[in-house]
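The structures come next, written out as structure tokens.
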Structure I
Amino acid sequence: MAHDPGAAAPTCPRHPDRVSYVRCQRCGRPACPECQKPAAVGIQCVDCVREAKASARPMRNRLGFTMAHGTPYVTFGLIAANVIAYLYGTYVLGWQSWWIDWALFPGVGKETGGLGIEWYRWITSGFLHSNLLHIGMNMFVLWQFGSQLEPLMGRLRFGLLYLASLLGGSAAIVLLGTGASPHGGASGAIFGLIAAYAVVLMKLRLDYRSLITTAGLWLALGLVIPNISWQGHLGGAVVGGLTMLAMLRWVERRPG
């Protein structure tokens, strides 16, 4: 259609001072170069692109989980929390006071019925680390498995999985631990992530044997090497695996 010389020049709704003869393929309004977004067919304006994203159904993967795209914020947040706790405990509280105040003592826990009056230790003990090697190894493994599981499961489910694994490790320490030695570290929760990842591999019919072998070796070493909380590793792994199975079962039964 020929342009009418007497008609007013079309302007971009978002930038009225800019003339544009390119129109959005969805709403038909003019769109200046700044507001033009390439689409599958032609050009769309930024408003239509935003509306399409807002109305789009969340993408589910083969497991039935709604995926979380982009940066794994929960994983990075957990790593940051562990690092901040390490710096605070080491350089502000002092290493000895930090462990006395935050660690989980199984003997004390049993005497007070498991949870005791200082129930917060079930969580704070998961953010304790002995030295740089200890926290470095744990955070590396957390990044490895967290960056895989969080996008796959979604941020909320991943956060719940980590918390359940952490509490599972603390529960095993209280139930199976002996003496008054302090227990701490993120490895209980991390073993939960490893077990959950193994469940995912089994569900997808992928090879999980090497992962199970490695995790089993670490569990066995905890029985013979001092200062390793095998109880926390075992409890975290069991609860992490069961939590993933429960989540998979729930999404299978969900309508649609």
Structure II
Amino acid sequence: MNDWEARLHGNAVVMLGELHDNAEQHRLRLATLQRAFAAGWRPAIAMEQFDLEHQADIERTRREKPGDVRHLIDVATPPSTRPGSGWNWDFYRPVVALALQYDLLLIAANLSNADTTKIVRGGYAAVFDEASIARLGLDRPIAPNWQAAQEREIDAGHCNMLPPASWPRMARAQFARDAVMAEVLRENAANGVVLLAGNGHVRRDIGVPRWMGAAWQPRIFTVGFLEQGHDSATAPLFDAVVVTAPAERPDPCAAFKPRDARP
């Protein structure tokens, strides 16, 4: 048990990161939640892996077949949303099962890939009306250091192969995702809330915490789940970190290499 797990109680807003394909990180994060819930904490669980428009599906499946994890996932992640999603549901199914076991509120927290693509191409107005843009805070200027840090992450995440002209447009989509997740947390935090999302979303400098607003900061606690030897530079950007061995994975940059340079 980690010392920081004492923060997981009451109305805390807890953001637990991940590298999506690291099985050990998922195992450790699940064990953390199991201990907190066994000790009596009953927060809502918000998940990046479910898109906003499927919240009604989540609630309907829980009425139709209470406790049926597979049915919930199948309905709330229809086949049309799965290609390219990158989610390995073997990692997330136990968390959904835990939410159902304790009868916790389960919240879809993410913008769909379709909506973020529209934002990249057409700006926030391609998805949100003016009132929504203002409510989410997307009408306010982004500080230059925040913009630059987000663009660096976008470029690094695409193996430094994107044209610089695309960075601001793609950063805009990431801002929209984080602003939406922040709103979801604010709306469901009465008894505490846990956000399960990639490490980039839970970073204090560029992620969801920055969109929450000053009044929420004392309640927020962020944990980065990092890989040994790869992520040390980002450790100070979280309130706590869990470090695991790197997952075995193919070269993520292989798709960006010229065809004649690939093995």
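By the measure Kirkwood radius over Cα pairs in Å, tell me the structure among I, II with the highest figure.
I
Suppose helix-only ellipticity at 222 nm (-39500 (n - 2.57) for each DSSP H run of 4 or more, over all residues; to 500) works out to -18500; of I, II, which structure was it derived from?
The read-out comes from structure I.
Comparing distance in nm of label points 7 Å out along Cα→Cβ at positions 28 and 140 across I, II, which is largest?
Result for distance in nm of label points 7 Å out along Cα→Cβ at positions 28 and 140 over I, II: largest is I.
By the measure FRET efficiency 1/(1 + (r/R0)^6) of positions 12 and 196 (r between Cβ atoms, R0 = 35 Å, to 0.05), tell me the structure among I, II with the highest figure.
Going through I, II one by one, FRET efficiency 1/(1 + (r/R0)^6) of positions 12 and 196 (r between Cβ atoms, R0 = 35 Å, to 0.05) is largest in II.
From I, II, which structure was distance in nm of label points 7 Å out along Cα→Cβ at positions 36 and 244 = 4.8 calculated on?
Comparing all candidates, it corresponds to I.
Computing relative contact order in percent (Cα under 8 Å, 6 or more apart) for each of I, II, which one ends up highest?
Between I, II, the highest calculated value is found for II.
Between I, II, which one scores greatest on Cα Rg over 2.2 N^0.38 Å, for residues 180-235 alone?
Largest value of Cα Rg over 2.2 N^0.38 Å, for residues 180-235 alone: I.
Bear in mind that the values in this text are calculations on the coordinates, not laboratory data. Given the structure is predicted, the values throughout are model-derived calculations rather than measurements. Cβ atoms are built from the backbone, for glycine too; each structure is taken alone.
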